[in-house]
1. From which structure (P, Q) was mean count of other Cβ atoms within 10 Å over residues 28-35 calculated, if the value obtained is 26.0?
2. Match the computed value 0.9 of distance in nm of label points 7 Å out along Cα→Cβ at positions 20 and 252 to one of the structures P, Q, and report its label.
3. To which of P, Q does the computed value 2.4 (distance in nm of label points 7 Å out along Cα→Cβ at positions 156 and 188) belong?
4. If we compute distance in nm of label points 7 Å out along Cα→Cβ at positions 52 and 164 for structures P, Q, which one ends up with the highest value?
5. Out of P, Q, which one gives -20500 for helix-only ellipticity at 222 nm (-39500 (n - 2.57) for each DSSP H run of 4 or more, over all residues; to 500) as computed from the coordinates?
6. P, Q: which one has Rg and Dmax of the Cα atoms in Å, for residues 132-243 alone, as calculated, at 15.4, 45?
7. Have a look at P, Q and say which one yields 2.0 for distance in nm of label points 7 Å out along Cα→Cβ at positions 116 and 228, as calculated.
8. Figure out for me which of the structures P, Q the number 22 belongs to, where relative contact order in percent (Cα under 8 Å, 6 or more apart) was derived from the coordinates.
Structure P
Amino acid sequence: MRDHLNTDFFTPALPRVFGHRGSAGTHPENTLESFCAAVAAGVQYLEFDLHSTRDGEIVVAHDENLKRMCGLDRTIPEMTYAELANADAGRMFTLDGATFPFREKGIRVPRLSEVLAEFPKLRMIVEVKQIAPSVVAPMLDLLDRAAMRRNVLVASEHQQPLDEVRKLAPEIPTNFSYLESGIFIQAMGTRDLSYRPPAAAVQIPHRHESWELVTPESVGFAHRVGVEVHVWTVNEEAEMSELLDMGVDGLITDYPARALDVVRRRTDRRE
């Protein structure tokens with residue numbers, strides 16, 4: 001599946017540790033501070049999410065509404081970037097439910113251009129959250145300006161952004177949409193080796209309700225058809241080890257320092 005892709009995304013050695021929204025377990029998610037914490041821990045991969053402001057600025061945030069992160073009941077698409085820049089992106093982060101160590105520290109919702117400029121050597125999962133208006137063309141323009149098309153995998157649970165990326169930039173790897181993940185799981189269940197994957201990586205949770213999605217069988221099937229398996233959101237060491245034993249290719253985690261320690265200890269034991 002990856003043979004046609006013009007990318008450096010898959011260059012670093014396996015397994016891959018992805019800093020989910022940076023280091024979201026220790027710092028306000030999707031902020032430069034969170035990304036810096038992940039990089040300080042040693043990650044080679046960041047994962048983050050995209051929306052667009054009313055005046056067309058592509059920004060890094062998971063939720064459309066700012067209430068959970070900033071304590072502000074407004075949505076990103078209704079705001080100009082100048083308005084959004086005044087929101088306190090560290091306001092609601094707490095480790096104990098009682099104290100807020102990042103409140104009023106000047107932490108902002110960053111622009112995509114800032115993140116790309118700050119971390120030009122890293123690989124990134126760029127997850128498109130916003131469907132309309134589409135952010136794909138301006139996102140690709142920013143990637144081009146930063147000369148970083150080769151560094152990214154574009155992700156979305158939605159089909160439309162992935163279809164746009166595959167049409168406009170077929171050399172950029174993508175993940176599977178929600179629908180495509182379901183088709184993959186169905187093909188895996190029937191051991192359908194005529195199945196042809198639509199993307200380079202399936203990104204799924206370990207479990208969904210009563211379903212065990214990531215198993216040695218599903219990982220083996222993915223590898224036979226030529227795609228990687230990245231599992232989200234994996235925060236406990238025991239589960240990290242269990243998944244790595246199955247042969248998954250990547251862990252998407254709020255605690256990248258913890259995951260890197262697990263990977264290092266496993267490597268040391270082999271040596």
Structure Q
Amino acid sequence: MKYYNLLENIVLTSNPEDKIAKFKEFYINFKNNKFYIEKNYLPYKMEKPSYSNILKIVLPQESKQRKYVNTKEGKINLLHTIAHIEYSAIDLALDAALRFQNMPEEYYKDWLEVADDEIRHFLMIEKLLKELGSFYGDLEVHTNLFEAMKNTPDIVSRMAVVPRYLEANGLEQNPKIMEKLKSNPDNFNKKILEALNIILEEEITHVYKGDKWFKYVCKLENLEPEETYIKMLEKVFPGSTSKKYHLNFEARKKAGFSCDELKFLSKSKDCN
């Protein structure tokens with residue numbers, strides 16, 4: 001099979017069911033080394049998200065809030081938000097395995113494995129949505145993660161911003177959501193908690209992979225990783241480096257963050 005051609009087709013597929021089916025076939029062939037790398041491949045232009053013709057897109061401030069997790073509507077809002085994050089993350093992982101060429105084989109294995117994880121996460125959340133009588137696409141969505149992908153067309157900024165900033169933020173947000181669910185411990189919230197716990201553990205691995213390849217590319221390009229990280233964040237999200245972040249230090253250390261980075265982001269004197 002043609003690696004780039006097929007992977008691009010998967011990224012650009014709108015329908016979740018079709019995208020996932022195509023990826024599963026592709027991934028089996030990839031793991032069995034039944035592929036070849038085309039020469040002179042030019043990546044597709046990031047003009048609009050793959051889901052743009054099947055979902056209602058609104059500005060972030062116009063999308064529905066999560067509300068209270070002890071109501072059915074609140075549960076649906078929460079699950080739909082998470083489902084959209086996971087579905088967007090599938091495209092982000094696939095694009096990372098497609099756009100950046102001449103990397104070690106392990107790099108492509110890592111990001112295709114991340115895509116496979118994100119698909120599993122999406123399906124877990126989608127199943128819970130269906131149990132509540134809803135579905136992915138029932139509510140409006142925003143394009144924040146797609147815009148981040150579009151604004152990081154080079155590998156240094158992509159590895160800095162997507163896994164080491166956006167996905168790393170989930171290491172703090174996920175536990176906060178879990179605490180709210182624990183404070184309203186009905187049977188369905190327990191199901192959501194089980195899914196979120198799996199996602200949290202695997203998010204650490206995803207951020208770690210981003211950390212690994214960010215530092216790899218920095219070394220190749222003779223860049224100082226910590227300075228470059230701050231520079232990339234400020235470039236893509238101006239003002240983000242002046243904020244004080246309440247960090248999950250334990251999870252971020254597992255994911256590869258240095259003590260100096262944690263102190264800078266949290267505006268703290270230590271990283272314990």
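1. Numbers: P: 26.0; Q: 12.1.
Derived from P, not from the others.
2. Values: P: 0.9; Q: 3.3.
Considering all the candidates, the number was obtained from P.
3. On the way: P: 2.4; Q: 4.8.
Structure of origin is P.
4. Q
5. On the way: P: -9500; Q: -20500.
Answer for the origin of the read-out: Q.
6. Numbers: P: 15.4, 45; Q: 16.9, 53.
Label of the originating structure: P.
7. Values: P: 2.0; Q: 2.8.
Only one of P, Q returns 2.0 for distance in nm of label points 7 Å out along Cα→Cβ at positions 116 and 228, namely P.
8. Values: P: 22; Q: 17.
The correct label is P.
Readers should treat all values here as calculations from the given coordinates under stated rules, not as data from a laboratory. What you see is a predicted model; the values in this text were computed from it and never measured. Cβ atoms are built from the backbone, for glycine too; each structure is taken alone.
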